[in-house]
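The numbers here are math on the coordinates, done by the rules we state, and not lab data. Predicted model, so just to flag it, every value in this text is computed and none were measured. Cβ atoms are built from the backbone, for glycine too; each structure is taken alone.
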Structure P
Amino acid sequence: MQASLRKRWIRAIVGVTTMAALVIMVVIWHPSSLYPWFKAFHVVAVMSWMAGMLYLPRLFVYHCGAEKGSRQSDTFKVMERRLLRGIINPAMVVSWAFGLWMVYDGGWISAHWLQLKLLLVVALSAIHGMLARWTLDFAADRNRYSERFYRIVNEVPAVLMVGIVIMAVIKPF
């Protein structure tokens, strides 16, 4: 168990350090001509993040119906872990990195629409953290919530996404 925890910490440190180095490099280099490319990568990353955020709670709904220790439960555990680690986590990091760079490069930070959008993205990130926690709970057969709870949770990222898109596209204030 210690080796697994150590591996996770090393992976997290390497990921954060790599991302920090890339952000510092981009800030120093300041390639404004790449803004459209960064925006495109940001949109792709957000789409990937949202796909995972909408699918993972649905997996939890189905996982609630599987008997603990069953083959089906074990399959859900693998699917949930791979979705979180392979798609959702990296997509969130890339979304934040490119999004913050665009805020910096565009000088948008004083715009009220952006401040509300960032608040909604922070809320989405908090939901992401809760989904990660629940993935660990399912992996340890310690789920405490019902199918109904996860059906409701499944709607939260969609509602946040609507608000985020409206802020980014319409810029109402």
Structure Q
Amino acid sequence: MIALPIESSLSHAGGDQGLTGRVDARGGPRVYEEWGYAERAWYLEKRQGFTGVLRALLWPTEGVVEVGIYESIWAERTQKPPVEAFRFQISKAGYLSLRSYLRSTVTSEEPVDIVGNSWFCVARSPYHLFHHCHHYTAKGLREAGLPISMMGALTRDGFARQLRRI
């Protein structure tokens, strides 16, 4: 999941862009735009269980990109550990590259489903073992200029290890 503070991205004309934070430039609470990636059948259609794991990992299936607007980041809202929030400062060029990448991951801005504050749009790339949520986030952070290895993002632990070193 990638969270971008909305006020910061809209009102900040230059310098570094934050990927997360608690207050905007005026001292008020931030609102976040979150981008995530999931397998459509698992996440939206609830076709889970053992066969769902096999389907999601072993052959390409339709992915969805989640775009949500929230007053706190997912890591603070979820009740599904393990969760860790990583915060990075990126350049304006990195921020623009990240936004461009995120926009390019959906086939259309027309949602296939809306759940709470999240819109789910069909992803350009299918979901499978070598392209899942960690890869989606890793590629975004790499586009932002962070030194991320895609192979190191195969598992949650491997990806988290990379992020801790930055």
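Matching task: 0.00 is the computed value of FRET efficiency 1/(1 + (r/R0)^6) of positions 30 and 142 (r between Cβ atoms, R0 = 25 Å, to 0.05). Pick the structure from P, Q. Label of the originating structure: P. Taking relative contact order in percent (Cα under 8 Å, 6 or more apart) from the coordinates of each of P, Q, which one would give 24? Computing relative contact order in percent (Cα under 8 Å, 6 or more apart) on every structure in P, Q gives 24 only for Q. Can you tell which of P, Q yields 2.7 when distance in nm of label points 7 Å out along Cα→Cβ at positions 46 and 126 is derived from it? It was calculated from structure Q.
Among candidates P, Q, the computation of mean count of other Cβ atoms within 10 Å over residues 38-45 that gave 16.2 used structure P. Could you tell me which structure in P, Q was used to calculate distance in nm of label points 7 Å out along Cα→Cβ at positions 70 and 94 as 3.5? Computed on structure P.
Can you spot which of P, Q the value -27500 was calculated from, given it is helix-only ellipticity at 222 nm (-39500 (n - 2.57) for each DSSP H run of 4 or more, over all residues; to 500)? Structure of origin is P.
Each of P, Q could give P(r) over Cα pairs in 10 Å bins from 0, in percent, for residues 54-109 alone, but the derived value 16, 31, 43, 10, 0 comes from Q.
Can you spot which of P, Q the value 9, 33, 32, 19, 7, 1 was calculated from, given it is P(r) over Cα pairs in 10 Å bins from 0, in percent? The value was obtained from structure P.
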